[in-house]
Structure P
Amino acid sequence: MNYFTSDKLRLAYRDEGEGDPILLIHGFASNSFVNWVYPGWSQVLMKSGRRVLAIDNRGHGESDKPHDSAFYSADQMAEDARRLLDHLDLERADIMGYSMGARITAFLAINHPDRVRSAVFGGLGINMIRGMQSSQEIIDALEAPTLADVPDEKGLAYRKFAEATRSDLKALAACMTASRKPISAEHVSGITAPVLVAIGTKDDVSGSGQELADLIPGARALDIPGRDHMVAVGDKVYKAGVLEFLGQRP
């Protein structure tokens, strides 16, 4: 792992391969290894001739993990991504985010359009606009003393995933409190980079990918057949669709 400083936090990142750079931004309670290396994304992208960057978001992986929700707005996390590009002297890159990472990618594309060559929103559709429906249940689950104290099914799934990734539960609760605020349709419709929205057909978290794509000029939607929110990230249809999209974008 490599490290850089952003907003006085020490953040970790991966940097492998050569060619056009693509920055990968993982989802909530995950990290760069679980989201991108283990499912094979890093190898697939490097084999296609790309330099693959993958950040551990603040509060995750090997990056610093403050317990104060004031550190975790999606805007702030998008600035971490921008500062990583600055740190590596990269004027712009393709950006792919999954779930929370897609929200961060959207803020980066809105706030710094000159830095985003193209954007892939994986695992987050129209709920980027509508907001997360089960945020408080997930926060409660993360703050519960044990798994046995979590009554909500969706909260329990996130708590189990957080424990499986050996995450800091207090940092994740703080992150969930701040990072899931919706983005306005007006701001999303102003994104100028080429966009692909990729959602599993059994994903009950993200909302419609086509509805989000319809808001963004020129955006495309990709259905990932038979996959839910947790497993779509490693799917071969997702990988093939992204490679095709990257090959066609300007």
Structure Q
Amino acid sequence: MNAQSFQCPACGAPLLPRGGAPVISCPHCHTSVIVPEELRQDSETGRWATVLYDNFASKDNNWLVGSRTSEYFTPLNQVIEGGRYRWEATLSRVSSISTAWLEGYRVADFHLSVNCKHIIGNKAASSWGVIFRIQDNYNYCWFRMTDSLFFAVSTIRDGEWLNLVEWTRTDTIKPYGVNQLEVIGHDAHFVCLINGQIVNEVDDEHFSHGLAGIALEGYTAGEKTTFDFLDFTLREWKTT
């Protein structure tokens, strides 16, 4: 095995990276595999560039903060301090969701990565996740997980929900630990990862560009839940 190859984690076969591609398919077992960062090379046609990194050491990026009461939350408190973006919520009703994103970072091909920790609340009563290809409050894609070891992927079109991946169990989740969600989007194809491991790949062709953000969803009325978002990284494939 030469210095530029690496082993497939599923079958052990040698794999060769392809330019700057972050994900390749093993030709032996057909598993999708993340290429180690140090083995990715800028191709002649493009490169990954970080367009936003926020470790929540300051409020410079103007995320939503403050306390708000609505038909869904009584209330939802959001504060940035000490390197975390804390969301404290009391749910008013079943299936309550709140989202947050930043304007000015509309991307096509992207790599989104967020670390978060569930601080307070039942493992199955709420979820957190990343939203991407956001057009507005009624049109976006949504990858989320619970500390009860389940994840799902949905797309929202004109306010109507379509599940691309139904709730699915995975042992890649660390209950009440820091978990990382990632999405790598190329055209209409999305690779979804939890803690560095691919858990699913989906296709959705409705949104070719969009913003990226984070979200919380609750499933039990009266539940109190707290999440700490620890960082937010958005990279874009830049053509040269």
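Since every read-out is calculated from the coordinates, none of them should be taken as a lab result. Quick caveat: nothing in here was measured; it's all calculated off a predicted structure. Cβ atoms are built from the backbone, for glycine too; each structure is taken alone.
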FRET efficiency 1/(1 + (r/R0)^6) of positions 154 and 186 (r between Cβ atoms, R0 = 35 Å, to 0.05) from the coordinates reads 0.95; which among P, Q: Q
Check the numbers for FRET efficiency 1/(1 + (r/R0)^6) of positions 138 and 194 (r between Cβ atoms, R0 = 35 Å, to 0.05) across P, Q and tell me which is largest. Q
Can you spot which of P, Q the value 31, 19, 17 was calculated from, given it is semi-axes √(5λ) of the Cα gyration tensor in Å? Q
Using relative contact order in percent (Cα under 8 Å, 6 or more apart) for the comparison, can you identify which of P, Q gives the largest number? Q
Match the computed value 0 of helix-only ellipticity at 222 nm (-39500 (n - 2.57) for each DSSP H run of 4 or more, over all residues; to 500) to one of the structures P, Q, and report its label. Q
